[in-house]
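Each reported figure results from applying straightforward, stated rules to the coordinates on display, with no laboratory input. The structure displayed is predicted, hence computed values, not measured ones. Cβ atoms are built from the backbone, for glycine too; each structure is taken alone.
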Structure I
Amino acid sequence: VGMILFASITTVSLGKLFIAGIIPGLILAAAFSLVVVVWVKLQPKTVPPPPKELMPLGAAIIFALKNMWPILILIFVVLGAIYLGIGTPTEAGCYGILGALLLGHKGITRESIKRTLLGTVQISGGLLIVIAMASVYGFALNSLGMRQSLLSLLGGLPGGAFTKMYLVWLMLLVLGMFIDSASIIVITTPIFMPFAVELGYDPIWFGIFMMLAVELGNITPPVGVTLFSVQAVAKEQLDIVAKGSFPFWISFFLAMTICTYFPTIVTWLPRMGLG
């Protein structure tokens, strides 16, 4: 959703934005996996004991693939259509709907269709309102000359381009601690996007940078928005959830630092002509 909002506000290619997030996503997945492995090694009592009878690795992979193949096909159809340029993200979504209907036609009822359509209207309607208000907000900033004033203010920040982007990251981090991702993207993109471009950064790179910064803010103690969601699911006190998030916060920060210091990691796949 965040990428869709960003692309709608900035007219950046959504397909390229999606594909630019692949390598940063893999880096984050590897970093989080490493945290889990180290955590289990250091504190084995914090995880459930393994089952007495373990399935062989090869058999476990085959079993998982047999149960996951419908989902894998849908993912391949939707993302493949976007990344290979077969269709727009909207058209790819239609392919996904058609595929889901074909795969799940035996369990489809009038009531399930009604619930699905109602949920789609609610989510899509809310997004369209947010996007429309973002356009009005951007127009107001330009008309009142506030965008240029803010850009001049940001341009006066100390340090080079890398340092200034880290100051922007700090602002997004603080906002992410108190505000949901969609609101931050709508409010700050019209201001920070031109600033990043003036510093010489690729708009696609900045889109991924913003997604990472906002999501990092959402898991930042003591009031990260995502922490409250985890607390509700885990039924634990907030301070315990916050302590548990700290190793993941560190790994997230390091992964984001790599993507910031080496922007080619983000822009390489889109520049290859994919998306």
Structure II
Amino acid sequence: MTKGMVAIQLVTLTTKQRRNSRCNMGLIHVRSNFQDGWQHNSELDTCTPICSTGCLNGKCVAPSTCHCEPPLYLDPERLNACLTPLCDPKCINSICNINNICECENNTRRYNKTHCAHCDEHYDINADLTCQPICERPCINGECTAPNTCSCLHGYVPGDDRFTCFPVCEKCVNSTCVAPNVCSCLEGYSAVDESTCAPKCDSCDNGVCVAPGQCECFDGYIKLNGSCQAVCEMECINGFCSAPNACACVEGYVERYPGVCSKPCRTDCNGT
């Protein structure tokens, strides 16, 4: 036998012999020298390693050898203690690993470096770290309240497109409802009040603007050279038609009788 080797004889042990036997590398031996670092566990009837200084937050897996379950890690200065990683800022719904990095757990998705969250299908995490429904298109004048479902804001109603809500106005004359009870004039129109717009014409004296750039003359007037001018059935002598069937004399003349204007007589005029 080589010098330094221990003679070992394996035998079938009785219960009493098991208790009185000693452990060597996990095997029960009889008539052998005691191997440092191992001991007999009477409750489990097995050999277990010895960590003389303990294994804080860990498990003794071999003589004086501690094992730490992730994310815990072995203290490099005290080999008998397992430390918990410290992430700053702390991890939310995630685990801080040995490199002080937050790792998402199963069924969670990363939101940023420190936050993970789990949302059901068709939902996503938002800035408040809550799950919100996903709409495949933006909700116009509404809010996505369920997957592909928009709820209209106050003062709006759904349109044919389920992703678009339209404002409600009591009335909009020559204008478009752009917000609840807010009208915007059509092109070529100007506001008369909050809900009514009127057409604009460059000039429409003696008439009414019925459409943008379209003037309709009053009765007794006719459009001439782009403006509405009065019509007189009689001829205006030394005068002009100033209103329907009404003549006005030119400067220096006075009306003698309807439709006729003449120069005023001097004091020696005998009526001619």
> Out of I, II, which one gives 1.14 for Cα Rg over 2.2 N^0.38 Å as computed from the coordinates?
Replying inline: I
> Between structures I, II, where is distance in nm of label points 7 Å out along Cα→Cβ at positions 129 and 201 highest?
Replying inline: II
> Looking at structures I, II, which one was helix-only ellipticity at 222 nm (-39500 (n - 2.57) for each DSSP H run of 4 or more, over all residues; to 500) calculated from, given that it came out as -500?
Replying inline: II
> FRET efficiency 1/(1 + (r/R0)^6) of positions 121 and 225 (r between Cβ atoms, R0 = 35 Å, to 0.05) was computed and gave 0.90; which structure, I, II, did it come from?
Replying inline: I
>> One of I, II was used to compute relative contact order in percent (Cα under 8 Å, 6 or more apart), and the result was 32. Which label is that?
In response: I
>> Please compute FRET efficiency 1/(1 + (r/R0)^6) of positions 41 and 217 (r between Cβ atoms, R0 = 25 Å, to 0.05) for structures I, II and give me the label with the greatest value.
In response: I
